[in-house]
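Each structure below appears as structure tokens.
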Structure P
């Protein structure tokens, strides 16, 4: 592989998808060098308009859309028209991967579901992102990550403290989508690798609900009988040396260590209470958990006497894993994030310079993956059709018949 050639160069991915989870597959693939053609229905991907509600900007500055769609080509295709469907089938002739989150009954109605296409395009990797999977009573139900991932998985209810004024924490934009989409990308690459050996495509699927069960699997296992772990965990429950504590500057930090005998002496010494473990009979981690109701209030009074940076400096010197509980805005100023190029700047369509996360894939031959430019709705209509062999006159005719907007 030449130094400048990306690993997915020569791969064509067709994205018949909107919102976030499925388009993440295309974003990662584009960063890795694939040609990604995003098919948008009339009016464009609904996420274009939805995301603008959070930034109060115009389409030419839409970072919450760009984060999942930079580097792609956009074609505004009316799949319900015969001409539009013909273009779609021509796209598939040269495609390696099709990714969609369109509900299966709609795909069947259009005649573009997996069963309808698998024999006509035997090398195609057909990937779908659903809400709840293909079986069971909710197999046809629509799904967003705040319901299928956060709520149905148990997280929203079991992380809520039942107290006056409390309420379930609001899900963060597209976190469940991101986990589901990134996982689906891994499945797609596995199928692509398998095709290189067998010559045959495959059907790859992932659901938001499946992603939630996987992500919160440890807690789900803890909830089963006979364990019946109680959620949410109370403040004085758990490993007291590993809990978060507020400091003098109002910020929170936490330490984490599991080799109690190795690190506890350093920890208690740093807090200025080296004699406490002996006084309480705390020799092991299990002992510390039993004594949590005594230790946690004691630690709280000590941590609040110094700033977060003072404590973190102390723990770094003692080689105890520790960290500040950051705000989202802190990440944008984090030297570690920039040193590793986990963040990159890019230019919006209106010329504004903004920041986007880098794709979480790192190959030694590539370094941090550079992402492409933002894309406007239907921006590549003519270029994509010309690449498929349509003449200018034919493209004009297709537009006149309403197959492109």
Structure Q
């Protein structure tokens, strides 16, 4: 059985491809079950974020063609449209890749912590769907342990660097001061919460949070002295916003060119800074054509992010060393699984010998035989039963010049 990690990310595929291969949370269970109906796939999980879609699974071989066909059929996209952007890893490299992803070493923002939570969500979705096999489930748990160790033992997460932070930092470059600006945040997930926190810490003048579920918007806005609105109220408040950051799970754009154009007119062409952190995109790409609108996607933030990486690169080197060790630990566990059947069979054989000898001893005691004599006989019988077969096999190995087996026996039985 082969472990595989196959996917696309911000580094290999543009947002236009990533959004077509994204899996919304409410569709994950059905997708996982459908994927595991494939006879060549045994155990699978799907990680889907704005920056990546990855498939972790076990297969009978390292051929990924069946997965490619399934993606094409499921997402209604031709193979030639997305296969040039795919990467794949097998066995050792797939284990290393999962560890690196969970630690934030493969993220757009080096060391960003959100990905670990997203990995845990992917694990939970697969667990709930019943698509995790023994080895893949164990690999996820080991992945989480490795990520925790990296966070604890290095400074990889000490600097406040994230996509959300990069968006706020970029807004500071456009506006001299945030204290006079109004920020409209669309969504109520972790990314929007992180954005709100960074804006609040940088003395933003006013925060408006819009979400499909008003209660979630209100709960988040309350943390930052903000104002909550329902998503349906967006047209009435868009013109108030100097900064717009959107990150939802909507499958269709929330803001179109016409709506933004109307807001700009109401603002008398006062500039509007917009950041679309969603995949699929929340803001139509055509909005970038409007004057007085500065629209950025997650891909556009790369230059800003690069300026904040120096403090994490040394920590990343330490993290890679930790991952090397953790990969070897998991491989050791994998190798040990091959011996489990032998250990189980040996235990069963020993238990059978014990039970037979014990039954005979109990029968002798019931027949009135001396207890000390029965115990000596039990010890003698049990010892002979346990050492008979190994002794015969070692003797046969000597007759056949199998010195490797004799040396192995000495090691197994810890003989001086």
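Derivation of every value follows stated rules applied to the coordinates shown; laboratory data play no part. Treat the numbers as computed from the prediction; the structure is a model and nothing was measured. Cβ atoms are built from the backbone, for glycine too; each structure is taken alone.
Ranked by relative contact order in percent (Cα under 8 Å, 6 or more apart), structures P, Q are led by P, which has the greatest value. When helix-only ellipticity at 222 nm (-39500 (n - 2.57) for each DSSP H run of 4 or more, over all residues; to 500) is computed for each of P, Q, the one that comes out at -11500 is P. Here distance in nm of label points 7 Å out along Cα→Cβ at positions 124 and 180 is compared for structures P, Q. The highest value is that of Q.
Identify which of structures P, Q gives the largest calculated value of distance in nm of label points 7 Å out along Cα→Cβ at positions 356 and 372.
With respect to distance in nm of label points 7 Å out along Cα→Cβ at positions 356 and 372, the highest-scoring structure among P, Q is Q.
Looking at structures P, Q, which one was mean count of other Cβ atoms within 10 Å over residues 68-75 calculated from, given that it came out as 23.6? Label of the source structure: P. Each of P, Q could give Rg and Dmax of the Cα atoms in Å, but the derived value 30.3, 109 comes from Q.
Here mean count of other Cβ atoms within 10 Å over residues 36-43 has been calculated and equals 15.6, so which of P, Q was it run on? The read-out was computed on structure Q.
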